[in-house]
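*Asks:* Structures given as structure tokens follow.
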Structure I
Amino acid sequence: MAKIVNREEMAQGTIILNEIEAPRISQKAKPGQFVILQADETGERIPLTMADTNPDKGTITIIYMVVGKSTARFKDLQVGDEFYALIGPLGKPTHIENFGKVICVGGGTGIAVLHPITRALKEAGNDVTTILGSRSYDLLIMEEQMNAASTNLHICTDDGSHGHHGFVTDVLKDVLEKGDIDLVVAIGPIPMMKFCSLITKEYNTKTFVSLNPIMVDGTGMCGCCRVSVGNDTKFACVDGPEFDGHKVDFDELSKRLASYLDDEKKSLEAYENCKA
């Protein structure tokens, strides 16, 4: 059991923050790693990369978007309630060192995943330019925290309600044009990561992306989280979740996730109808 000690509704209630009691995980977790949570005994196991850890309090923070029945069940949990199961930290942590000039690009709930990575890169001495994107300003999360974790911060919104009117790829290209960049980390929706990787490939700039495919056990046994990276099949749960963005087959990944998300939407509609 893992108790929720703090809860916030973000982005018009579609994105939820939970701070959860997890003393042992908070002591060991590193940026880029994830946990698997289960709301109740019959619930689905959901992998979520940690947005923050607090070893002093013995807590971890997760941020998720409500997209299906399982995440809707997560949203029902309030402060004082407990997740039935929580395991982690899982996956390989982000390699952190002083690379030099780094660009961190985040979109949607990927911003939460990007936060501890950006902070660690800045603490390691990197000059960190962060580019965040969302459809509109009211859907943007963690602007204040990301500003504190970055050397420079750029905001992009599709509708122009805040910052640059356009996509993160517009600003990414501008920053790449202005100087030598040693590393790019892009985390967010698959199309965003795909096009960021295509742009950075033109500049021969090393790029990492964090993948969140379908996952069940989190230990590499089930094979559900397989992704094609270069000429190899990798398991995101044990080989990742971070991979070379220039080698990931994003089209294959998109097709596999599309069928799953359709089922998730149907399950969410059924769940809401039952509650009503």
Structure II
Amino acid sequence: MTEPTDIDIKQYLINDEPYYEAQGEEVALYEAAYKGRLPIMIKGPTGCGKSRFIEHMAWKLGKPLITVACNEDMTASDLVGRYLLDANGTRWLDGPLTTAARLGAICYLDEIVEARQDTTVVIHPLTDHRRTLPLDKKGELIDAHPDFQLVISYNPGYQSLMKDLKQSTKQRFTGLDFDYPNEQTEVAIVMKEGAIDETVAKKLVQIAHTARNLKGHGLDEGISTRLLVYAAALMNNGIEAKAACKMAMVRPITDDADIRSTLDHSINSIFG
């Protein structure tokens, strides 16, 4: 059995401040939600800073953070734990959700809609007045640590009838909407994260805005801030600007020849 005293909480603490540029009141809103130990749902497009924000808040609050990248093969046992066989017989191994509930960590379920709906229902008792986690296979009911908080995120742009949260799950959470930063903030982020000057950062952001205007008109998703930083990294490693932009910002997001041509033309025009 994995007892709380067996776990080194230090491995889940974030020691160095993750760089994050606030876009509005999200920091104060998160702090208020954490003070009340309210569960939080964060919605926004890919690469807009959702995960970085959670890392920043965990650091700011001095709380351990356990992150789970959800996927369609994830089972309830992957979250709560399972019995394992070893040389001495069977032993119980806590899953990340159980570990977080025991330790008083922030548990961050990234892209929660990727998990099966029959898996996500295990979080329900942790998101209301009970704040409990039943381990049915083990016959144990865990009372969540007073510091425990549950955070989930997903991209509404990929919502479908097959991949969406049930209302019974959604209405257990408070919510924060994220989007790509405004131009000034995004330029500052790309300068910092990509270690490039303001002139180049502004050009990268300009290209991103061109792509985002095509969302719903041939593109499922615009160019993320993360991809702008990738382009900057390629440039810093000696790749010419136009080639770096095409590799980092265009080729990953579309295979459509017309869309690629449009974005390549924009890159060639902006970088000359």
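*Asks:* Hey, mean count of other Cβ atoms within 10 Å over residues 12-19 derived from one of I, II reads 12.4; which structure?
*Replies:* This figure was derived from II.
*Asks:* A further question on this structure: Could you figure out which one of I, II the value 26, 17, 12 for semi-axes √(5λ) of the Cα gyration tensor in Å, for residues 68-179 alone was computed from?
*Replies:* The structure behind it is II.
*Asks:* Can you spot which of I, II the value 25, 15, 11 was calculated from, given it is semi-axes √(5λ) of the Cα gyration tensor in Å, for residues 44-99 alone?
*Replies:* Computing semi-axes √(5λ) of the Cα gyration tensor in Å, for residues 44-99 alone on every structure in I, II gives 25, 15, 11 only for I.
*Asks:* Comparing mean count of other Cβ atoms within 10 Å over residues 164-171 across structures I, II, which is largest?
*Replies:* Answer by largest value of mean count of other Cβ atoms within 10 Å over residues 164-171: I.
*Asks:* State the single structure among I, II that was used to calculate mean count of other Cβ atoms within 10 Å over residues 92-99, giving 15.2.
*Replies:* Traced to structure I.
*Asks:* Using Rg and Dmax of the Cα atoms in Å as the calculated read-out, with 21.1, 68 as its value, let me know the right label among I, II.
*Replies:* II
Laboratory data are not the source of any read-out in this text; all were calculated from the coordinates shown. Every value quoted in this text rests on a predicted model; they were computed, and no experiment measured them. Cβ atoms are built from the backbone, for glycine too; each structure is taken alone.
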